[in-house]
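Each structure below appears as structure tokens.
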Structure I
Amino acid sequence: MIDHSDPVTQLAFMIVVSVVAGTFLLIAVALFRRWQQIRYGRYVHALQRKYRPVLAGILSGARSPAAIEILREMPMAELEVLLEPLFSRRKLPERSLVFFQALCLELGLIELWHSRLARGPRMAAPYSQSGASRESLGRPGMGLLLRAKSIRNLGKLRHRPSWPLLVKALDDPRAEVQFVALRALGALGAPESFPLLRERLHAVAQGNSQSPPLRGLRAAMASFDLACAPALVPSLRHGDGNVRLQGTEILRMIVSREAAFQPHLTLTAELLSPQMVELLLAALAIDANSETRARTAEIIVFLADPRATRALRNLLLDHQWFVRLRTVQALAHLRQAAAPLHVQIRGCLRDSHWQVREAAIQTLLSLGPEGTHHLYEHFLASPNHPTREQIVEVIERRGVVFELVEMYSNGANGVDARMVEQLAAESARVGLSGILRSVPPEVRLRFLSRLFSSAEAKMRFHEGTQPGLESAVSTEHVLEFLPRVAA
């Protein structure tokens, strides 16, 4: 029988009661929050169902004063809820964006967002001309959320006149607001804001400031147009090595993005100032920081200046292997067609670091027939078995062997034919028999007919020059690949 007067029993009973009460309380809170979510979801759905036709007409370009008036009568809080899905989209069509910005301006939303940013972190005032309650703004974190959304919306709309407020938002104590402001500034791309971001970059890179975060700052500046690149000159000539590195990285990112959109991009004097070109070729290409040199190489390949070829030759001989690596990778995009560097890239096939060798193979293959010719010649002449195996592995991975088989079956001669015959002799490693099984039967027949004929000619040559047992051994060595190919 339980003794209820026992203190231990009473304590255990109290613990059980507390646990049960706490469990029921948590369940009640969870159910209440779920009810709130369902209620809010129904409210948003009803709002969008009612006003979606009106909004769709305006965004399609149909000017309707009656539709504008309907939206103008809505409280600001409801307007923001109605438009939230449009701002949440990853990208809005350019045509709709123009009408969307005009709509937000006419409804006073842009003015509202500006006022929130102008008040800063201490924002506690209610919506102007709206039915939103003070309680909604008084909730913890609501001011932060509203500021962040306001910044995001201005960035989505690409409202360029908002850039001073967005720059000011970088001083916000909350990292979340700083991050959203950086993204918005990058989306706006207002040239007037670029020098201010550059000064903040210098302060962060030198350790004089901890915010905004360096990575976000770099990404925002890299989103600006190439026309803003000359404003990086103070960064590229700065006395601090880390500032020069960050400036070079931003320029590299801008150029790489432009090259992705313009496959034939060439950096002429009209795109980059002569001062910047001089800095790249005469200073940054020989910078004490190897990371800076590596990034500079990726910019120099796009220059139209004739001195670019010499600078790239020197970078291919850099004492740091990753500088040589980044340079040889960048040479796949070289714009100096009048002064190719195939021979220098071929020299990288003898590099001491395997990643540099592999990058050289990839680059030569990407430079068309002439680059491929240099690669095959090196393979046929090199006694270095690891390098030869590396070349075979890359051309297999890129599917080049299929092209070689087809060319050989169609009667191609020269270094391409010699390459195929050499690969056939090493078919145990190359897996040429597997490739032959996957090509059309007529291609396989032509290939094998020519390959067998070539092997027979070699056999007759050896029989005429090496009589006796030695000849038989040589003949067996020449023909040893045939069973593998025919398998």
Structure II
Amino acid sequence: MLLAMIVLYAPWMGRGYVNLEYPFSMAARALSDSRYAAQIDSYFGVQANPLGYSFVLAIIYKIFGYHDWFWLAKLPSLCGALMILISGWMLTRDRWQSRRSLFYFWSSLIILHPMIIAFGTAATADVLPVGLLMLALAIAIKSASNEVGSKFVAALLFGFAIIVKYNSVYFAIAFLAVAFLKRSKVSTSVTLISRDVAIFASFPLITLVTYIVWLNTKFNIFVSNGLAGGSPNFFNVSNWSLTFGKYLSFLGLFIGFVPLVIILKEVRESSERVKNTVTIICSVLIGWFVLSWRVMGEMDFGGGFSFASNRSRVLETFGFLSGVYFCMFVFKQFRNHDRVIEVLLSGLAPYLILISASRPSQRYLIYVVPISLLLLVDASNVLSAKLRNLTLGVTALGFAAVSLLGMSYLRAQGNASENMAVWMESNQVIDQSSASPIGVHAGQHFYGLTSTEIKYEVIQTSLDGEKLIKERILHREPMNVLGKITRVYVLRELPKAP
């Protein structure tokens, strides 16, 4: 499965940067070579994440030397995706020993998942911390009571996951659960519990404090450059609740209809039909009238999926229904007293609640996707083999279709932006041109330029809109998505003032 992920992800690794990926590479170059130290300003100007991803990338640049190869800057993300698969194998090796097909189903869902493949082939701090966190949890859960070394490794990995993305700290309760939840009917001694708590608490804390002190000393930044605008607000209960609802809605979409099939199958065979009907009606009403019409943060379908308003609301409403059923399923699983499940849920539930106090962002859900799918695949064993295979297979095909469209869009956008910037450089007009809208994608080409006069501008338009441009066009770069031109970047002379 590791080889399958590498083979499937490789074609997308070489696309141009999109959506502020370039600052991670520029920061890594600054960290690896003091001659380019000033380039780190580009990172702090637009990113609120810590520098952990750029640290890893700086090591790669030290080893290979700096090269303007897009795939090289994305290697840490690919490693994070591989860590997710490895951690899943560690967590399920024993429990799925006689049902290895479940692991292959889960791996397929992870590899084909639109969020995992999109950020697993991106130079951003999104998949790497998830991989580090999952691997840390797997090592901690599987370590024996008398094993100290493995717990040290897990704690160090967790600490590094935090300084790659601060959101990782919300999973701290999961590591405390590892220490407190007993492995068998024999209770764990207070001494062993205290030792494990000390390890899981001290090493991540030391790592985080060391990083914050270094960051403040070297760059005069405390915790984050975006702390004022992006810090959590735990007192705005209304916004907190709405954001949590949005997260449930998109989580429901990201895990497909597996929870609905499982719950509906169980309810149909029980006496809870009235409760089930009421849950469906209430969830649909809340999803349609309360959540789906609201635009919050980055909770949308992006430029690659141009749904009409009503279709978007239908999808979000279905997602909320699936998300609600997922919560019901999670609550039921928690009562089964399975140590692995209890530890995973001890991290998953607080994380979903706590991130809802921050600015809504789809990418934050990457943390819960692998765990959610693992729980669902594990529970799918209650279905008949035929229904289970059909449900998981259709979900995987759906993920594959969405991923193909999404990745084709990102590749077209990244390559078109990069090609436009390179053309502007080679024709010596880049310092006379406005970068928008390709500045967020190919901004590394515009770093440090001083313009005395802006004569040209880059605009994005449709093929029909391009025909209406009256000014002189210097260059055009079309976005070709699966054989269809969806957008054109045009470099034109500035319109003359009337």
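Values for this structure:
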{"read-out": "For 6 (relative contact order in percent (Cα under 8 Å, 6 or more apart), calculated) the corresponding structure among I, II", "value": "I"}
{"read-out": "Given -22000 for helix-only ellipticity at 222 nm (-39500 (n - 2.57) for each DSSP H run of 4 or more, over all residues; to 500), calculated: source structure among I, II", "value": "I"}
{"read-out": "Comparison of I, II by distance in nm of label points 7 Å out along Cα→Cβ at positions 115 and 355 - largest value held by", "value": "I"}
{"read-out": "Cα Rg over 2.2 N^0.38 Å derived as 1.49 - corresponding label from I, II", "value": "I"}
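Just so you know, all these numbers are worked out from the coordinates, no wet-lab data involved. Everything numeric in this text was worked out from a predicted model, so none of it was measured. Cβ atoms are built from the backbone, for glycine too; each structure is taken alone.
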